[in-house]
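Participant: Below, each structure is written out as structure tokens.
A short reminder: the numbers here are calculations on the coordinates, not readings from a lab. This one's a predicted model, so the numbers in the text were calculated from it and none came from an experiment. Cβ atoms are built from the backbone, for glycine too; each structure is taken alone.
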Structure P
Amino acid sequence: MDLKINKVKHQDIGQMNMYLGYFAKEEYFEGDSPPIGIILTRHKDELLVEFATYGMSSQLFVSKYQLYLPNEDELRAKLEAILSLP
């Protein structure tokens, strides 16, 4: 897991993929699940993540985090907006 306080860069994704490759090759034991890499970032550029992870078969995820949780009304509005999508 990697926590970024700034924007995630393609180098960050490549570095995480290298760690996953090392772990899968050197630390894997029969019966283990494949390694998972998680990058949490304050600012996520969807297009950068899409291109930087293109063709990767590893379990590498990039997600945006929030410093503060929304209040109940904000959370309800967000959930209703998501649930109303086709």
Structure Q
Amino acid sequence: MQLIKTSQYERNEKKFFKLHNDLFVRYAKVLKQLQIDPFHSSLRTHKLKGDLSKYHSCSLTYEYRIVLTLKIVDEEIILVNIGSHDDVY
């Protein structure tokens, strides 16, 4: 699978890691696992509901999430947002 970062995601990613630099190693592992198997149990990937129903979410940690769009047909994963549970939902 190919990971695609939107420009908004890249801005959010920079801001996120200014505050949470300690999570970068974990983040790299999550991205690697997303490419291998986006529905691996360790990621806790799930479809969102309501206004975000066209997106999925996976866990970086218990508190922090990555919101993404999965295009399995095109072998693409578009990263949309990163942040705390309350920030991304």
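Participant: Comparing Kirkwood radius over Cα pairs in Å across structures P, Q, which is largest? Don't skip to the end; give the middle numbers.
Facilitator: Numbers: P: 15.0; Q: 13.0.
Across P, Q, Kirkwood radius over Cα pairs in Å peaks for P.
Participant: If FRET efficiency 1/(1 + (r/R0)^6) of positions 27 and 75 (r between Cβ atoms, R0 = 25 Å, to 0.05) computes to 0.70, which of P, Q did it come from?
Facilitator: On the way: P: 0.05; Q: 0.70.
The structure behind it is Q.
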